[in-house]
Structure 1
Amino acid sequence: MTTQQQIVLVVDDEPFICRSLSFVLRKGNYIVIEARDGEEALTAVRLHKPDLVFMDVMMPKRNGFDVCAQIKQDPELCGTRVILLTAKGQDSDREVGTKAGADDYMTKPFSPTKILERARAMLAR
């Protein structure tokens, strides 16, 4: 029995973070797509229909909150799970993320193990 690989979109304007997240997720047997800003993220979500998105909050062109809200308001994309990544872990940021429709929230820095755990848990739902 073969199971279809799940697609994960990694969105971060910091190349090192994008590469390291992608590396860890590929090791976890996910198909990984990358985007560097909010506009690229929206295009990638519409084109590839990923199962999960790990997205930085502070990015050029469009921030993660805005992109998350756009995804969740689109009837074709609203089932896409979104985990917001941020260096800002204040409750007010979490509130904005929750209002935008984020499924989860992770504060930087994070360990590769946590990323895989979170991805597996989120995709098992």
Structure 2
Amino acid sequence: MLYESLVVFSILLIGFLLPQIVLSGFNFALTPRMLWLHVVLLLLAYFVWCWLNGGQTLPMKTWKLRLISNEGSAIRPLQAVLRYLAAWPSILFLGIGIVWALFDKDGQFLHDRIAGTRIVSTD
């Protein structure tokens, strides 16, 4: 997750901060709600695109992990979006969705249970 956070930081730096700097140069201000929406949609695009195109983000490739459906096939677009949206509260509420994996019979995160996905090793 640490490696993933570094990638997310760089995506936000390029896809969020730089456009905001340019827009502020033209005195175009966005409300805090619009700024959060920009962050959520930018990260949605990154994660969903990666999961649908190979089932891996860059850190997942490094650690030889892949996201698949519970049936063993590639995930569907709705599953990718659902997993992304479920991961927000799963992580933000004191990481309860991550801690969930310690007690889950299959070691799955809560957002994987909700979306019908699982992470497998590609070795």
Out of 1, 2, which structure matches 8.4 when mean projected area of the Cα convex hull in nm² is calculated? 2
Hey, mean count of other Cβ atoms within 10 Å over residues 58-65 derived from one of 1, 2 reads 18.2; which structure? 1
Between structures 1, 2, where is Rg/Rh (Cα atoms, Kirkwood Rh), for residues 74-113 alone highest? 1
Can you spot which of 1, 2 the value -14000 was calculated from, given it is helix-only ellipticity at 222 nm (-39500 (n - 2.57) for each DSSP H run of 4 or more, over all residues; to 500)? 1
Comparing mean projected area of the Cα convex hull in nm², for residues 26-65 alone across 1, 2, which is largest? 2
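Each value in this text was obtained by applying a stated rule to the coordinates, not by laboratory testing. Everything quoted here is computed from the prediction, not taken from an experiment. Cβ atoms are built from the backbone, for glycine too; each structure is taken alone.
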